[in-house]
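Novice: Just below sit the structures, each encoded as structure tokens.
Each reported figure results from applying straightforward, stated rules to the coordinates on display, with no laboratory input. Predicted model, so just to flag it, every value in this text is computed and none were measured. Cβ atoms are built from the backbone, for glycine too; each structure is taken alone.
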Structure 1
């Protein structure tokens, strides 16, 4: 890694590149996938976030937090029905912070959806 390469990247891009390189070496590392998914989401690369969170769900199908984060990525990517399905599964697996779900900005696109309101007990 050269100094010129580092100097051309902002911190977020540097972090993403770093974790992409880790993922290339450790493709099933859950901790790396979680961090990288968060970073690419923060950058606005919504399809990459969906892909990474989807891999996490494949690796940890019973992890309610992985399902919840997958739902958030799907919602931000405009995939409402899939997001609501992932939220339903997260709740079935034990996710119970409905107050957070109600106020989570990542789920803003779902607020008026009747199935989302039903999950919150408002429908």
Structure 2
């Protein structure tokens, strides 16, 4: 199936956001919440190449931080609620945004890594 699947390869965006195999788009990419599986159950692609590092987490923390801080500033300037209300509102929102966006972002990073054949850099001595 791997040889014939090349012309029907899913887009990295679709496969990554759905957390599916970047080659066939069918098998799950993760075993748990963020732990990559060893290989695709559908096409057998070995996931040993996966190395997303901290990239997805950095992007998500920056995006979630921007949303939460901007929302907190608008709320403070507009209504001036007590500090405990800020903690009740923005703590869960920050945690929810980070956890909700991290899996699709990691899947997208892995799918793009596969699509562009990204590898670890090596010295040419």
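Novice: Output the label of whichever structure in 1, 2 has the greatest value of relative contact order in percent (Cα under 8 Å, 6 or more apart).
Specialist: The structure with the largest value is 2.
Novice: Looking at distance in nm of label points 7 Å out along Cα→Cβ at positions 20 and 108, point out which structure of 1, 2 has the largest value.
Specialist: Comparing 1, 2 by distance in nm of label points 7 Å out along Cα→Cβ at positions 20 and 108, the maximum is at 1.
Novice: Thinking of 1, 2, which structure, once helix-only ellipticity at 222 nm (-39500 (n - 2.57) for each DSSP H run of 4 or more, over all residues; to 500) is computed, gives back -18000?
Specialist: Label of the originating structure: 2.
Novice: Once mean count of other Cβ atoms within 10 Å over residues 68-75 is calculated for all of 1, 2, which comes out largest?
Specialist: Checked 1, 2; max of mean count of other Cβ atoms within 10 Å over residues 68-75 sits with 1.
Novice: Ok, one more. Using log10 I(q)/I(0) by the Debye sum over Cα atoms at q = 0.12, 0.14, 0.17 Å⁻¹ as the calculated read-out, with -0.57, -0.68, -0.85 as its value, let me know the right label among 1, 2.
Specialist: 2
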